[in-house]
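These notes open a run of structures that come right after.
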Structure I
């Protein structure tokens with residue numbers, strides 16, 4: 001009977017140790033998750049977004065060049081739409 005008691009006590013102690021170890025692991029993972037969430041929030045902030053172009057040494061396009069790009073984009077979109085229409089309704 002004593003032997004069974006010792007086996008049971010040992011098993012319980014081992015399980016308690018494993019539970020404690022897993023709880024510590026959970027706490028570390030939760031802490032890491034919090035740090036990552038804070039980092040994500042920081043990266044999403046407008047201030048950070050405003051600083052990214054400076055960090056990459058990017059400069060804004062002059063307004064007249066931006067208009068040219070917009071016109072080219074619109075012309076390309078119209079050409080694509082025309083091609084799609086012609087593919088759906090081929091001339092006979």
Structure II
């Protein structure tokens with residue numbers, strides 16, 4: 001599902017316009033990004049938790065030239081699925 005399909009699905013199920021649905025999704029993502037930038041976790045009960053970790057620097061290889069390059073440490077966003085989401089995907093609910 002892409003963003004346009006998600007907007008359409010939310011609009012139809014929540015009885016709102018696509019414009020309202022788009023604003024809702026944009027507001028949600030902006031709030032999540034702001035929280036993650038501050039180092040805060042975003043937990044949606046029954047769905048999961050979004051959080052930020054630091055990936056250590058390491059050596060990589062340029063696939064074009066084969067030369068070894070040094071990759072810097074960086075922050076990455078991660079997601080851990082909640083119990084209800086995991087169970088529903090595995091058809092236990």
Structure III
């Protein structure tokens with residue numbers, strides 16, 4: 001189970017990082033954009049670290065208050081959840 005969680009977190013964060021980069025590139029080219037709700041949804045389902053890195057690396061959505069608040073909040077929530085899962089996993093082995 002723990003391996004699945006680690007793989008899931010790796011994949012979802014990598015994908016989230018990529019879609020932030022894709023959206024930034026589309027913004028520069030004035031092309032069709034990925035909706036903000038989708039970007040936030042990927043942060044909510046576990047891609048918050050990828051979203052935070054995407055915001056930092058691509059300088060994308062850094063002026064939006066919604067992203068400044070929600071993405072770090074999801075980072076804290078997911079890290080707390082992962083710590084709790086690891087703690088419970090080690091105690092019930």
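What follows draws every value from the coordinates through simple rules; no lab data is involved. Every value quoted in this text rests on a predicted model; they were computed, and no experiment measured them. Cβ atoms are built from the backbone, for glycine too; each structure is taken alone.
Here are the numbers:
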read-out	value
Origin of the value 17.9, where mean count of other Cβ atoms within 10 Å over residues 19-26 was derived from one of I, II, III	III
log10 I(q)/I(0) by the Debye sum over Cα atoms at q = 0.11, 0.12, 0.15, 0.21 Å⁻¹ from the coordinates reads -0.73, -0.77, -0.89, -1.05; which among I, II, III	I
For helix-only ellipticity at 222 nm (-39500 (n - 2.57) for each DSSP H run of 4 or more, over all residues; to 500) computed as -30500, the structure of I, II, III it came from	I
Test item: distance in nm of label points 7 Å out along Cα→Cβ at positions 3 and 75 calculated as 9.4, pick one of I, II, III	I
